[in-house]
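**Student:** Before anything else, here is the set of structures, which you'll find just below.
Any read-out appearing in this document is the output of simple, stated calculations on the displayed coordinates, not a laboratory observation. In this text the structure is predicted, and so the values were computed from the model without any measurement. Cβ atoms are built from the backbone, for glycine too; each structure is taken alone.
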Structure 1
Amino acid sequence: MNNTAAVLVLISGLAHAIVNAILKSGQDKMSGRALIDGFSALLIAPAAFFVPLPMNAWTWMTASWLVHLLYLFALIKSFEQSDMTVAYPIARGLAPMLAAAGAVVIFNEPINVHIVFGIVLITCGVMFIGVSHSMNRRALMWAALTGTCIAGYTVIDAQGVRAAPTAASYIVWIFILLGGGIGAFFALWRGRAFFATVAHQWRPGLAAG
């Protein structure tokens, strides 16, 4: 089971990096994010007919939605103001340390010296890539906020997936709610600019979704 979890984490990290690279490559990043999230909701929506409703997990899903909204806004801002090779390592470097701290302090999850040592090595190593480049203070703040939000939704989703009837139930419904809600929110925010972006960014948006 531990090996399976490790492989899934690595696959998740790879998918996350690819999605963020696609987002960074687009001109209108907020519209691009709306496309990505909207497509993700549409692609997974049919699965809702085959999984139970995530009873007992709605509160966690609501909290995750709010944190994701702030996270995506901070991510977009950090990508607009700095290179991905700077912003992404800082955000991802902070997240493991903060997520572990939150899980231990708030939810009393078990931890040992080996885990702490591994987290410190990963965090320092990844963040070194980011801080070794020049970065203005505002961009650094957005990247740090992104990492904090990543840690927040990681801890929240860990609790939510355990509260739901099945892991699949939580996964399907969180993608529907996040993709549909946040995608629509960003699309409305951009207004007409969103429809202009759709014409030339829908293919990478679909792939990322």
Structure 2
Amino acid sequence: MEPRPFFPPGNIVPWDNLLALLAFYPLMQYEDDPELLILYRQSLEHCWQFASRHKNPLYNVMYAAGAQRFARLAEEDYFDGAFPEAGPYAKHAVAQLAEHHFELEDTLDSLRGMPLELIGWRMENSHRLDVEFDPMPGQDRTVGWSKVDRKALPIEERAHVRHDRDAMKIDAVEGDGWDEHEGSFFLFPYCMARYHGLIE
């Protein structure tokens, strides 16, 4: 039910979001036990509360794929009779969790903004007036987000585009012009979004 650590800052690593969502994807697609699906969906939502701010197309697509299947099963009354010993718990939880919001614009903006050259560069944004630093006690002063939407800066304004990096790093170095990355960080979310009918 606690898919990843959220505090203290020293326990948070950027790839925890990716690892959690990579585990949730098959669980939400292939599990057929209604009670386990309810628990997995609650845990997915818990993880999503943090990951949704990263403007990461892969995170968005994996979340949406699982949430949409759950919503579809809820419409078919698949969860009727789950947790009979818990009274109205299952009905209430399913009604809440059947609602979800796919971050379509964030997904499309990030896919469109990914650089074609695939070279990692140094990016420094801590001087910007539209950046807000994370006020969490003990947090590094290079972590923050845009004051405009309280999410990660646009992908083309960050030092990295890979899915296992921290989108909230305001100042970062990704190879400093000496590293070239593979194109999977675009192809993976794009193909998955097409497969699930999330984008055309």
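**Student:** Figure out for me which of the structures 1, 2 the number 57, 40, 26 belongs to, where Cα extents along the principal axes in Å was derived from the coordinates.
**Tutor:** Only one of 1, 2 returns 57, 40, 26 for Cα extents along the principal axes in Å, namely 2.
**Student:** So, one more: -29000 is what came out when helix-only ellipticity at 222 nm (-39500 (n - 2.57) for each DSSP H run of 4 or more, over all residues; to 500) was calculated for one structure; which of 1, 2 is it? Provide the component values of the computation, followed by the final result.
**Tutor:** Values: 1: -29000; 2: -13500.
For helix-only ellipticity at 222 nm (-39500 (n - 2.57) for each DSSP H run of 4 or more, over all residues; to 500), the value -29000 is produced by structure 1.
**Student:** Next up: If you work out distance in nm of label points 7 Å out along Cα→Cβ at positions 4 and 84 for 1, 2, which one comes out largest?
**Tutor:** 2
**Student:** On relative contact order in percent (Cα under 8 Å, 6 or more apart), which of the structures labelled 1, 2 is highest?
**Tutor:** Of structures 1, 2, the maximum of relative contact order in percent (Cα under 8 Å, 6 or more apart) occurs in 1.
**Student:** Given 24.9 as the derived value for mean count of other Cβ atoms within 10 Å over residues 52-59, which of the supplied structures 1, 2 does it correspond to?
**Tutor:** Source structure for this number: 2.
**Student:** Can you say which of 1, 2 returns 0.15 when FRET efficiency 1/(1 + (r/R0)^6) of positions 36 and 124 (r between Cβ atoms, R0 = 35 Å, to 0.05) is computed?
**Tutor:** Only one of 1, 2 returns 0.15 for FRET efficiency 1/(1 + (r/R0)^6) of positions 36 and 124 (r between Cβ atoms, R0 = 35 Å, to 0.05), namely 2.
**Student:** Next up: Tell me which of 1, 2 gives 2.1 when you compute distance in nm of label points 7 Å out along Cα→Cβ at positions 12 and 164.
**Tutor:** The read-out comes from structure 2.
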